[in-house]
Structure I
């Protein structure tokens with residue numbers, strides 16, 4: 001894709017956001033701020049799409065939920081681990 005020229009009307013809040021970004025990014029030009037912002041949002045959306053795809057792969061694999069154990073393991077794993085370690089390595093008193 002060749003260079004693209006953009007003309008946009010911004011409401012007051014969006015113009016304030018743009019000015020804030022310019023200042024926070026070190027007084028970058030509007031073009032640089034827009035490029036940066038578009039790249040960040042595009043990468044975030046790519047990451048989300050990849051995470052969703054990966055999550056579906058895990059679900060399709062049958063691996064998730066494929067083992068026996070207590071139903072509350074995800075919330076009480078520390079207690080289960082402590083009990084297991086105490087049983088395996090009893091403290092000597």
Structure II
């Protein structure tokens with residue numbers, strides 16, 4: 001989306017109505033477009049929260065896997081011509 005410039009008027013209204021930059025950004029990013037407006041309401045915010053919760057769960061699972069890999073010292077995966085050949089703990093590889 002093209003850069004949208006804030007006017008003095010919107011700054012004043014945001015301050016009067018307790019609307020933060022983050023709220024404005026979320027509405028511009030995820031709100032429904034209705035003519036010349038971006039709109040969030042309870043219904044689409046519930047949907048947005050569901051999507052965010054799903055992403056949080058995915059990130060938590062990825063973080064858990066990364067921590068397990070950290071405990072192992074990492075792993076190495078050997079690939080040749082698109083085939084997975086072998087894998088081993090990186091710390092277990094002895095170099096002479």
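No lab work stands behind these numbers, since they all come straight from the coordinates. Given the structure is predicted, the values throughout are model-derived calculations rather than measurements. Cβ atoms are built from the backbone, for glycine too; each structure is taken alone.
Among candidates I, II, the computation of distance in nm of label points 7 Å out along Cα→Cβ at positions 28 and 52 that gave 2.6 used structure I. Computed over structures I, II, Rg/Rh (Cα atoms, Kirkwood Rh) reaches its largest value in I.
A value of -22500 for helix-only ellipticity at 222 nm (-39500 (n - 2.57) for each DSSP H run of 4 or more, over all residues; to 500), calculated from one of I, II, originates in structure I.
Taking distance in nm of label points 7 Å out along Cα→Cβ at positions 12 and 68 as the measure, the highest value among I, II is held by I.
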